[in-house]
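Chemist: Got some structures for you, see below.
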Structure P
Amino acid sequence: GQFKGEIKVEGADLVINGKKIRFYQERDPANIPWAETGAYYIVESTGVFTTTEKASAHLKGGAKKVVISAPSADAPMFVMGVNNETYKSDINVLSNASCTTNCLAPLAKVIHDKYTIIEGLMTTVHSYTATQKTVDGPSAKDWRGGRTAAANIIPSSTGAAKAVGKVIPDLNGKLTGMAFR
């Protein structure tokens, strides 16, 4: 239903029913004063700061832990119900993998634990993303990437199957996949 409270803007703050919510427009996460806000956990969802080094910039601003909401080349990766019991409290920057990995990994774990997966192929139908075209145009990557996302089904690669091998080491190199966007 419709929100019945009061919403207003004061300077750079959003105020909802008298509670101020700070907004920042910083290109460098190290410049965000997380310690001032009392923020302990930061969810890094820009898609830009996906390595441990880059995401650690939030720690310089006073955050204590950073969860990257995308696969990372070097941060430890965890999926709830799959390998979260291996998390150690001294890990300050971690990856929660991708949305597709979070769907595939729990299913792959159940199947692998019961039957043992020797080899697998996954296919995902994914909504289009911000990097796709809204109208047909040139693409530096390949001709399919230049097609209008909303009016086409575009085959694409996905790292989700490989990421499962990072959270279930027994499946490393055994799964592959593709996406339709």
Structure Q
Amino acid sequence: MTVYFETRRLIARDYQPEDLPAFTAMNQDDAVMRYFPHKLNAAESKVFMEKLQLLLMANNYGLFALEEKRSRAFIGFTGFHLADFESSFTPATEIGWRLCEEKWHQGYATEAARGALDYAAAKTALQEAISFTAKANLPSQKVMQRIGMTFAGAFIHPRVAHDSPLADHVLYHLNIK
């Protein structure tokens, strides 16, 4: 198992087969997936986790599995991936996070994202990152602000149905180096 970085309470590492049940449950949770177009079923979660692991192995960064040090449990992911949909600001590297609902409101998303940014500054050639979310997703916007990102505009996400309440997105930006 590769550990990419640690924070006070978290380990950012490779995905392990034993993560799959918690990963799947997180991707099927109504609250967790509230601001995404749809939940992922078990097969989609398995394929997604395998893809994330392959990207970590190929690039030495990506969306890292998060393990809580105290419990040794998988609690979500954070890190970077390529935003490559059609827009004025892509292609770009996005920083993102997703946590199991029982780990919300404990500062884990901010702690993990800061750790990922520190890792990127020290170990990668990444110069900047963006983050975006549905306009209604105020908790994620607060994380973006806490990690030092600045508001860079609003847009209609081209991969979300235009009549969906999730189509309206906000965009944030941060220089890493």
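Chemist: When relative contact order in percent (Cα under 8 Å, 6 or more apart) is calculated, the result is 19; to which of the structures P, Q does this value belong?
Modeler: So the calculation was done on Q.
Chemist: Follow-up. Where does the value 3.2 come from, among P, Q, when distance in nm of label points 7 Å out along Cα→Cβ at positions 30 and 62 is the thing being computed?
Modeler: Structure of origin is Q.
Chemist: Looking just at percent of Cα pairs over 25 Å apart, which of the labels P, Q belongs to the structure with the highest value?
Modeler: With respect to percent of Cα pairs over 25 Å apart, the highest-scoring structure among P, Q is P.
Chemist: Comparing mean count of other Cβ atoms within 10 Å over residues 14-21 across P, Q, which is largest?
Modeler: Largest calculated value belongs to Q.
Chemist: Looking at structures P, Q, which one was FRET efficiency 1/(1 + (r/R0)^6) of positions 70 and 166 (r between Cβ atoms, R0 = 25 Å, to 0.05) calculated from, given that it came out as 1.00?
Modeler: It traces back to P.
Chemist: When helix-only ellipticity at 222 nm (-39500 (n - 2.57) for each DSSP H run of 4 or more, over all residues; to 500) is calculated, the result is -9500; to which of the structures P, Q does this value belong?
Modeler: Corresponding structure: Q.
Read the figures in this text as sums done on the coordinates, not as results from a lab. Since this is a predicted model, take the numbers as computed values, not measurements. Cβ atoms are built from the backbone, for glycine too; each structure is taken alone.
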